[in-house]
Structure P
Amino acid sequence: MIIQGKDVSNKILAEVKDIISKNKLEIHTVALYFKGDEESKVYFQSIKKNADRVGIDFRITEIGSENLIEEIKRLNDDQGIDSIIIARPFPEGVDSVEVSETIDPDKDLDCISPYNLGRLNYKDYDVAPATAKAAIDILKYNGIKLSGMNSLIINRSITVGRPLSQMLLNEDSTITVAHSKTKNIEELIENNDIVFLAVGKPGYLKATSIKNKKIIVDIGINVVDKKVVGDFEVDGKLDQIDYTPVPGGVGTVTSAEILMNALRLKMRS
């Protein structure tokens, strides 16, 4: 089975639009991307299309890395701005810890502040890192249970792997987190029910290498010959494999999750 993200995204967007309309809310968000980062600019433009559909003002602004902290502080103090998101990865010279500690938790659209991340540990959160939340919601929407499942995450970043591991624990899944220093990845893949791939290497995991029934959640985004592909390569029969495609899977849902975060931050204020 191919686990598509479009229906999940549409459901989230419809909910956001309905709540905004019924409550007559005005939501103003600023997305900051760094000079020369055209990929992030295009990504934010795709989110803006959905924002326009649901009635959220999503402003895209280019910034130099040397002005980032100052700009975050200015936006923190701007009563007309409800939330802020900053493109990743950060360029050299930008301290990610300083950025996360500077952003106001009540305006933290992608859940990077220590306060918002910390709430994940207590299963008491209204916003969550959008990619991690999308990876979970795409499974739940398609009726795939997480409780009691063995889940392998191949990523340990602060934006994906670490928050995803905590959110899966909250769903009563048993978690293994692997990374570049893990020695027995092949064995771990075979011994887990669900594999979350966020490696950033096209063809990292091939269908023909999988022996047992498995669910593959492909979070990888790679550009090969001007085409977007994931970390999972469909190179054989898929009789025992359910997987999320790239594009059309987790990434599609992530955009909607960001706008849901915008709504929830507005409701928090």
Structure Q
Amino acid sequence: MKRAEPAASPLRDAVLAQLLGGLMAAALIYLAWPRLWDIPLAAAAVQGACAALAAYKLESPPWWIAIHLLFVPLVVAAGTLSIAPAWYLAAFVVSLLVFWRTDKSRVPLYLTNATAAAAVAGLLPSRPCHVLDVGCGDGGLLRQLARARPDCEFVGVEHAPLPWLLARLRTLRLPNVTIRYGDFWSQHLGLFDVVYAFLSPAPMPMLWQKAVEEMNPGGLLVSNSFPVPDVEAERTASVDDRRATRLYVYRLGK
């Protein structure tokens, strides 16, 4: 089976959207509203709207469209505040430690709420089993599952430093939980009966292919919110939470 290629980084489209937005805004202001050059925040708002439009045309994810809409206006607004540069650096470092290389992984930090975690617990086999959480975030899901099923072994993999550290601290007293730092793509899925993912649409085809190649027949792949394209789930579980979460359950070896 030919392995799917990783999704390209969205940074190229992000830079392109900002450049196109700047060109469109400059032309629009020059031709229609030249006085806006004297109102930097208003000009920035026009650039943000144009960049968001460009991102929409480039079929960027919704969160990128929102980022483009607000990026330049927020930069201009921040420049009017009396804030020491060190605070901006600190904010950047914290953001980097939390989200790490989201531009490469194309997976934002999604956290599984308690209601969805309870629903996941209900999907686990009745027998003792091994469970992997790919991209475990702050470890909230694993902590809840480990307490509900002390007969099972749980492993979480997280590549962002700050969530990984928090997950380690939150599960220190749970002997059936192991938190690993790194890229879950290097983790062999054949060691687990259940693999849980709350990622994004971008990596789902590649994750499904990895599961098909590595997981044992009868293993479960459970995806929060994001189905595997062109693959029918064995079942779909609806969660009664604010997000109206849906859990897509795939059984391997069918």
For structures P, Q, calculate relative contact order in percent (Cα under 8 Å, 6 or more apart) and state which one comes out highest. P
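Comparing Rg/Rh (Cα atoms, Kirkwood Rh), for residues 82-177 alone across structures P, Q, which is largest?
Biggest value here belongs to Q.
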Of the structures labelled P, Q, which one yields -12500 when helix-only ellipticity at 222 nm (-39500 (n - 2.57) for each DSSP H run of 4 or more, over all residues; to 500) is computed from its coordinates? P
Taking 15.6 as the value of mean count of other Cβ atoms within 10 Å over residues 202-209 derived from one of the structures shown (P, Q), identify that structure. P
For FRET efficiency 1/(1 + (r/R0)^6) of positions 34 and 50 (r between Cβ atoms, R0 = 25 Å, to 0.05), which of the structures P, Q scores highest? Q
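Using Rg and Dmax of the Cα atoms in Å, for residues 66-225 alone as the calculated read-out, with 17.5, 55 as its value, let me know the right label among P, Q.
The correct label is P.
Here, each number is a calculation from the coordinates, and none is a lab measurement. Keep in mind it's a predicted model, so treat the numbers as computed, not measured. Cβ atoms are built from the backbone, for glycine too; each structure is taken alone.
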